[in-house]
Structure I
Amino acid sequence: MRKGSRLIFFEFNRASRMYFTLLTVMFFTQILGFFVMSKGYMGQVEHYIRTYGLDIPAIQEAIGIFSPEQIIQSPWVMAPLSLCIVYMIAYTFFIWYRDWYGANVFIYRLFMLPVSRTYVFISKAVTILLMVIGIIAFQLFVLYIGKWIIAGNIPIDFRGSLSMLDIVMGFNYLTIFFPFTTVQFFTLFGGMFIFITIVFTAILLERSFHLKGIIYGLMYIIGSIVLLISPSITEIILQRSFVYPAEMFWIQVGLFLISAYISIRVSTYLLEKKVHV
């Protein structure tokens with residue numbers, strides 16, 4: 001555990017400069033967006049009052065009430081968040097390939113450490129997962145600040161609900177990355193960890209067998225996805241379900257654990273027997 005935690009800290013430290021730069025960009029861009037859009041809305045309200053002398057109901061009917069979703073769906077929020085998502089997807093590959101193609105072939109030094117290579121694999125996967133969790137937590141923090149910026153700039157008569165649940169729901173399809181219960185938390189981040197291990201295994205297959213490894217890696221990813229969604233495929237084919245929803249949930253958990261175990265075992269074998277520096 002101690003050796004693993006040191007490797008995680010080491011891996012995170014290597015990515016920290018760019019990671020915190022992205023979080024800083026996210027913070028200032030989104031906070032500026034909350035100020036600009038809320039002030040802009042109130043500028044419209046004041047214009048209608050001065051020019052037309054409209055009362056509150058008339059203004060609400062003319063331009064509508066201000067919804068936090070307007071900011072959430074705007075480039076002020078989505079652009080930096082999308083940049084973070086793209087970065088994490090790219091870094092899932094870069095965290096390995098950097099060690100082969102970086103200066104002094106760093107993977108050689110990494111493999112010479114007096115620890116099992118399984119620790120190297122797990123530390124990289126956990127580092128990616130912790131960085132993703134950090135981005136999600138930081139996004140919630142920024143939204144919480146933005147909520148009070150809206151409340152300070154726009155009177156209650158001109159704005160919609162400012163509950164964190166309603167604000168988060170403004171992300172639409174990205175709402176799945178914000179768990180609301182303990183079960184959702186472990187399901188989401190457990191699934192992310194397994195996805196990361198599957199991608200890592202595909203990368204190691206490519207590193208082990210080169211051109212053939214690309215095909216092996218793609219086949220491994222496809223096979224893993226088929227395994228994970230096999231219960232749903234079975235239901236679609238048979239057009240009926242033979243288990244209750246709670247039982248299906250535990251079947252899915254079992255399949256996720258099997259997939260993670262296979263990925264870790266295959267990757268450990270590749271790291272110890274097949275991967276070349």
Structure II
Amino acid sequence: MSDTQDSERPADLLTERTPRVVSAVKLLRSAERRKQGKFLAEGVNAVRQAIELDVAREVFFTEDAAIKNHALLTDAQARGVQLSEVTERAAKGLSDTVTPQGIIAVCALLDVPLEAALGGAPTIVAVPVEASDPGNAGTIIRIADAVGADAVVLAGDSVDPHNGKAVRSSAGSVFHLPIARERDIGAVLTALRASGLQILATAADGEVDLDDADELLAQPTAWLFGNEAHGLDAAVAAAADHRVRIPIGGRAESLNLATAAAICLHATARSQRRARAGG
């Protein structure tokens with residue numbers, strides 16, 4: 001870019017070479033998110049919720065995004081969030097989507113310690129075990145939020161819930177309920193039981209049929225959901241209190257991770273609502 005073009009820019013317009021932008025772009029990498037204690041939330045919906053929940057630290061926006069989201073940026077400024085207008089090129093560098101919306105928030109990390117996520121006598125907890133796909137992880141967080149679950153615990157070597165795709169797939173639900181990460185699966189199982197939760201595992205050959213499990217599901221429950229490719233490790237499934245199969249009436253061999261989670265969590269929420277209502 002020529003010196004003439006640079007001189008025509010407003011002095012406060014940030015480019016892809018501005019140190020704050022360079023630092024924020026690094027947050028697209030998991031290791032840097034851990035190092036800085038921050039992540040990027042992209043898009044109007046995610047940025048709005050980050051602002052409303054006071055986890056946004058800075059909002060980058062293009063001129064076009066500022067015109068479309070004037071009220072949102074005014075609210076952010078009133079809450080003390082730093083606002084930074086950036087060039088289109090800088091906005092693209094901050095984005096990991098094909099069609100960026102031109103508005104990105106730098107936010108404080110959301111995950112909490114396992115003990116904090118399981119505090120307060122939880123009744124429904126979703127536990128993806130070694131989930132590797134950020135889209136599935138985000139979708140499970142969204143499903144858990146939708147059914148009124150108390151927390152999501154990502155167990156084992158699982159994807160970072162602050163990954164851009166995970167945040168987008170959650171449709172804002174990453175901001176709504178406690179999310180914990182714990183590599184030690186045994187520690188997760190111990191903590192779940194200490195919180196008064198029975199542990200159920202999805203399994204194609206489970207001894208319990210989900211259609212016959214209403215009484216079981218009425219109890220405080222943590223669900224273990226396995227990896228997208230190979231499901232739950234046999235030892236982990238065996239450590240659960242019960243292994244539950246989802247009946248399949250057609251010719252499909254199996255259900256994907258997010259679909260199975262939706263069915264199991266919805267059934268659990270329904271059974272617990274009925275139990276509270278007296279049947």
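Derivation of every value follows stated rules applied to the coordinates shown; laboratory data play no part. What you are looking at is a predicted structure, and each value in this text was computed from that prediction instead of being measured. Cβ atoms are built from the backbone, for glycine too; each structure is taken alone.
I, II: which one has log10 I(q)/I(0) by the Debye sum over Cα atoms at q = 0.12, 0.15, 0.28 Å⁻¹, for residues 94-165 alone, as calculated, at -0.38, -0.58, -1.35? Kindly include the intermediate steps, with their values, before the conclusion.
Numbers: I: -0.56, -0.66, -1.19; II: -0.38, -0.58, -1.35.
It was calculated from structure II.
If helix-only ellipticity at 222 nm (-39500 (n - 2.57) for each DSSP H run of 4 or more, over all residues; to 500) is calculated from each of I, II, which structure is the one that comes out at -11000? It would help to have the intermediate numbers written out before the result.
Numbers: I: -28000; II: -11000.
Comparing all candidates, it corresponds to II.
Between I, II, which one scores greatest on mean count of other Cβ atoms within 10 Å over residues 86-93? If you can, show how the numbers build up before the last one.
Values: I: 15.1; II: 20.0.
Structure II gives the largest value of mean count of other Cβ atoms within 10 Å over residues 86-93 among I, II.
If relative contact order in percent (Cα under 8 Å, 6 or more apart) computes to 17, which of I, II did it come from?
Values: I: 25; II: 17.
It traces back to II.
Work out the source of 41, 18, 16 here, i.e. which of I, II gives that when semi-axes √(5λ) of the Cα gyration tensor in Å is computed. Working shown, then result.
Values: I: 45, 25, 15; II: 41, 18, 16.
Corresponding structure: II.
When distance in nm of label points 7 Å out along Cα→Cβ at positions 22 and 142 is computed for each of I, II, which one produces 3.6? Working shown, then result.
Values: I: 1.2; II: 3.6.
Computed on structure II.
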